[in-house]
Structure P
Amino acid sequence: MRKRNALNRGTAVYLGASLVRFVWPCGCTKEEIVSSPAGVLPPSSIRRLVSNWRTNGVTLEQCPKHPDWYSKQSQIERLNREHPQP
């Protein structure tokens, strides 16, 4: 049996400064500092990115805890309700 190796569409929550919480469709989360090759992005740029990710979804690697989780339906609306933007 082959393991699923698909990317997942999740959402993001801006936590301030350059910190963003990414949320997988299975509900798991990961916090990361968002930067560019030129360095840390300004907060206004990060807020625009997060807004775009909350609307269109962000492509995330497989969840390390739930590698077989998969849903054909988009989970972005549910994730945005469960993880509101502060």
Structure Q
Amino acid sequence: MRDVTIRDYIGFKKELTAAEVKKLPIGTRVVLHSFDRYGSHQTLELTVTQSGKKKILTAHDYYGTRIEKPIRTETDRFCYTEV
């Protein structure tokens, strides 16, 4: 029996590399697929924004707090897909 990877959960959506996400225009929305601490699949819809000279991914939680995530290279624990 093989281990489950994040790519088993993304279905038919196009997977994006970190380099492709960095080249997307400001305001583009992407989905971050990852596992939580219990191993369950979770998604977070993020927007590409500019922070100084680099691009980052941002979202807002239920309370309106801004969440910022750096664009990192993919692993078996997370990946990016188009919306």
- Query: Of structures P, Q, which gives -7500 when helix-only ellipticity at 222 nm (-39500 (n - 2.57) for each DSSP H run of 4 or more, over all residues; to 500) is computed from the coordinates?
  - Reply: P
- Item | Value 5, 18, 26, 26, 17, 7, 1, calculated as P(r) over Cα pairs in 5 Å bins from 0, in percent, for residues 24-63 alone, assigned to which of P, Q | P
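Coordinate-derived values only; no laboratory data. Not measured: the values here are computed from a predicted model.
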